[in-house]
Structure formats: C-alpha cells, structure tokens
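Enquirer: There are structures below to look over.
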Structure P
Amino acid sequence: MKPLIHDLLNNPLSGQQIEDRSLAIIDQEAPAHTFTPEQWPVVRRMVHTTADFSLLDMVRFSPDAIDAACQALRGGAPIYADSNMIRSGLSLARLKKVCPTYQPESILCHVADVDVAEQARQASLPRSLYAVRKAEQQLHGGIAVFGNAPVALLELNRLIQETDLRPALVIGMPVGFVHVVESKQELMEMGVPYITIEGRRGGSPLAVSVIHALCELALGRTEV
C-alpha cells in the first residue's frame with residue numbers, strides 16, 4: 001500500500017494553502033445562519049478549530065462585541081487567560097500586527113502562581129478564583145479569556161456586579177459539567193461585551209481561535 005503522504009508530496013500544498021482551502025470548505029458546507037459578516041469569521045475560525053458545525057447553534061455575541069474587541073486589541077489592552085494553555089496558544093506575532101506594544105507580559109495568567117495556590121489551599125477553593133482576583137486591576141479595560149475554568153468566570157461576573165470593574169471584552173468559553181452553563185448565562189446578563197458558547201462546550205483551543213480571528217478583523221478595519 002502506498003503511503004498517502006506521497007499524494008501531498010506530488011501535489012504540494014503549503015500550510016497556508018491548506019488553511020485557506022479548509023476555510024473555503026467551511027463556507028461552502030455551513031448551514032444557513034444569522035451571523036453578521038463580521039461575526040462569521042470568528043465562528044468560522046471556531047469551526048475550523050473543531051471541524052464541528054453544531055457550534056453554530058451555540059455561539060453568542062453581544063451586539064457590541066466585535067467593535068469592543070477591535071478597539072481593545074488595537075489599543076493593546078492586556079489579555080487575561082484562565083489557563084497557561086491559552087497563554088501559550090496565543091500568537092504574539094498576530095497580536096503585535098494589530099498593536100506593536102503587545103509583549104509577552106501583556107498576556108497574563110496567574111493560576112500557577114505560588115501565592116494563588118496557597119490562597120486556594122487555605123480556602124479549599126479553586127485556584128482560578130484567586131487568579132482572577134489577583135488580575136483585577138488588569139481586567140478593568142482588558143480582555144478576559146476563559147476556556148477552562150467556570151469558577152473564574154463566576155468570580156469575574158461577581159466583580160462586575162459588585163465593583164466598577166468593566167472588561168473591554170469577555171470571551172466566556174469554559175468547558176465542563178459543574179458551574180459551566182450558569183457561568184455563561186450569568187455573563188450574558190452582565191451588560192459587558194462578550195462572546196460565549198451556550199451549554200457545556202468550550203475549551204482553550206476555541207478561546208484562542210476567537211482571539212486570532214478578532215486580530216484578523218481588527219487588522220482589516222480602517223476605523224472602529
């Protein structure tokens with residue numbers, strides 16, 4: 001049997017060509033939807049990440065999400081990630097194309113910090129809660145990205161309700177079975193710009209894909 005890789009070797013496609021072809025296939029095969037021309041590239045990138053069109057029934061945008069995202073990214077807003085997987089997955093090169101001031105320290109994640117771990121141990125609560133508290137100042141006017149920890153999103157929701165904290169954008173995509181559905185539902189009632197996935201689904205790769213798609217949108221806008 002001839003290894004399939006020979007087909008590619010005989011008819012070369014670059015990584016970018018494969019990605020472009022994949023996005024074209026998604027456009028062709030996507031069922032009818034009501035996403036706006038600026039929302040669709042974000043959703044399409046999520047489908048590209050998962051190869052799953054069922055996400056179209058679950059993705060939700062606040063009306064101001066795209067405008068808020070582009071303004072925040074072009075202004076170099078700090079990005080808070082609820083996991084180091086998100087922090088590692090975000091492309092600094094893409095962010096710097098949108099705003100040259102982005103640096104590695106612009107992407108924050110405190111979940112593995114020693115002080116956060118100790119606070120969580122003493123309280124018998126998840127580290128993600130104390131990680132959000134530690135980042136409170138940077139979250140005001142920043143971009144909050146949740147792909148893992150629903151408790152972290154719940155704590156952000158509390159801070160929004162009980163203080164004057166207002167993130168520029170919340171990407172609320174924690175995944176799992178405990179506190180997940182309600183954390184997203186509460187987010188959609190907070191009055192802040194958001195992009196979320198209803199239900200139990202989510203994950204760090206999806207959250208990263210949203211930021212990357214928003215970078216492309218921010219680059220393509222002449223003004224916001």
Structure Q
Amino acid sequence: MLAKDIMTTPVTIDEGHNVREAVEIVNASKIGAVPVVDGEGRLTGIVTEGDLLRRVASSWARRAVPHTRDRDDALADYVKARSWRVKDVMSTPVISAAPTATTSQLAELLQAHDIKHLPVVENGRLAGMISRRDLMRALLDVPRQCTASGDEALGIAVRSRLDAELEITPPMVNATVSNGVVTLRGEVETELERSAARVAAESVRGVGGVVNKITLASAW
C-alpha cells in the first residue's frame with residue numbers, strides 16, 4: 001500500500017493568512033496540523049497544534065530582547081511568538097513524502113523525525129496528508145491477499161521473518177505450523193532473543209498463536 005492510497009485531502013491555509021484562521025481549521029478538522037501553501041499552491045510549511053500552543057505560551061512573556069550574542073535567535077523566537085502571520089509561525093522546512101512511498105517508509109519518516117503528520121508532495125505541490133492515525137488504519141486494513149494461507153505458507157513466512165529481522169535461522173530455531181499455530185523449537189543465547197523470536201512469529205499475518213519451546217543455551 002502506498003501513500004497515495006491512504007492520504008487524505010487536507011484543508012490548507014495561505015502563508016499570508018492570520019494565525020486565528022489556522023486555529024479555526026485545526027479545531028474544525030481535528031487533524032492537528034494545517035499545510036501552508038503559497039499563491040501557486042506550493043507547500044511552504046506546516047502549522048501544527050504544537051506551533052500554536054507554543055505561540056500562546058510564549059505570547060505571555062513580555063521580557064525585552066537583550067543585546068547579547070544570542071540576539072538573532074531571541075529575535076526569531078520573538079517573531080514566532082508575537083506575529084499573527086501564518087508564515088512567521090509555521091514550521092519549516094517540511095518533512096514530506098512522495099505519493100509512491102510505502103507504508104513502511106512513511107512509518108520510518110514519522111518515527112525518525114518524531115512528527116505526527118506527513119504532507120504528500122508531487123512536483124512541489126501538495127497532493128495530500130497522512131497522519132499517524134491514517135497509517136495505523138491502513139496497517140490494520142492490509143488486503144487479505146497479503147496474508148499467508150495454509151500451514152506450509154505460514155511456516156515459510158515465519159522462518160523468513162526470523163531470518164530477515166533477527167538473523168535466526170535453522171537449525172538455531174525452527175518453526176512448524178499446525179492449524180495456524182506456530183511452534184518454535186531450538187536454542188538461543190538470551191531470554192530477550194527468545195522473546196524476540198516469539199514476537200516475530202506473532203507478527204506474521206495469519207498466525208493464530210505461538211507456542212514458544214525455544215530453550216536457552218547453557219552458559220559454561
């Protein structure tokens with residue numbers, strides 16, 4: 001599944017508009033972020049609930065900006081805290097994704113940058129928006145054809161997952177399947193590795209349960 005399959009069409013705001021409009025959009029749409037575009041529809045920034053809350057919190061401070069070595073940074077903070085123009089308050093540059101990005105790539109971007117909303121951009125223009133909630137919903141709605149069917153197929157899928165994600169291969173650990181239930185047998189070094197093998201097996205779509213008979217190698 002790709003970004004273009006799960007993205008939503010967001011309400012946007014022009015970078016010259018008032019911050020109050022951004023607040024109204026966030027409250028009405030309940031998406032937590034508003035993409036900011038210029039006069040030609042190009043994405044130039046994003047205003048999030050965090051940006052708006054920081055602006056409210058900072059606006060109460062009335063200390064003068066001192067003539068210190070950090071004056072430029074302090075002046076930038078002053079503009080962001082006091083301005084009513086969206087362009088001054090928005091976050092930039094914007095982390096974005098292409099319409100062809102996979103759900104795995106989208107999840108990595110959200111996690112790596114600790115963000116909750118991801119604009120989808122094509123040829124410099126905003127094509128859509130993806131939130132963490134959109135991504136989670138998509139992961140739960142994986143098409144049935146992506147599910148391994150039959151005990152033999154499940155066994156192959158589980159062994160492949162163990163190898164690809166944990167580098168655990170037979171004869172270290174083997175996986176057999178009966179009526180959709182996976183039995184893991186073998187030997188690993190640590191309890192954490194034993195747990196990770198169970199989690200890897202459980203994460204294969206179509207698995208109905210896991211019996212973990214992996215033992216720990218004796219320490220001599």
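Where a number appears in this text, it was derived from the coordinates with a stated rule and is not lab data. All of these numbers come straight from a predicted model, not from anything done at the bench. Cβ atoms are built from the backbone, for glycine too; each structure is taken alone.
Enquirer: helix-only ellipticity at 222 nm (-39500 (n - 2.57) for each DSSP H run of 4 or more, over all residues; to 500) was computed and gave -12000; which structure, P, Q, did it come from? Numbers along the way, then the final one.
Expert: Details: P: -15000; Q: -12000.
For helix-only ellipticity at 222 nm (-39500 (n - 2.57) for each DSSP H run of 4 or more, over all residues; to 500), the value -12000 is produced by structure Q.
Enquirer: Next question. Upon calculation of log10 I(q)/I(0) by the Debye sum over Cα atoms at q = 0.10, 0.12, 0.13 Å⁻¹ from the atomic coordinates, which of the structures P, Q produces -0.46, -0.65, -0.75?
Expert: Numbers: P: -0.46, -0.65, -0.75; Q: -0.65, -0.77, -0.82.
Considering all the candidates, the number was obtained from P.
Enquirer: Also, I was wondering about something else. The value 8.1 for mean count of other Cβ atoms within 10 Å over residues 10-17 was derived from one model only; which of P, Q is it? Present the calculation step by step, with values, prior to reporting the outcome.
Expert: Details: P: 8.1; Q: 17.5.
Value 8.1 for mean count of other Cβ atoms within 10 Å over residues 10-17 corresponds to P out of P, Q.
Enquirer: Output the label of whichever structure in P, Q has the greatest value of relative contact order in percent (Cα under 8 Å, 6 or more apart). Please report the intermediate quantities before stating the final value.
Expert: Details: P: 24; Q: 18.
Structure P gives the largest value of relative contact order in percent (Cα under 8 Å, 6 or more apart) among P, Q.
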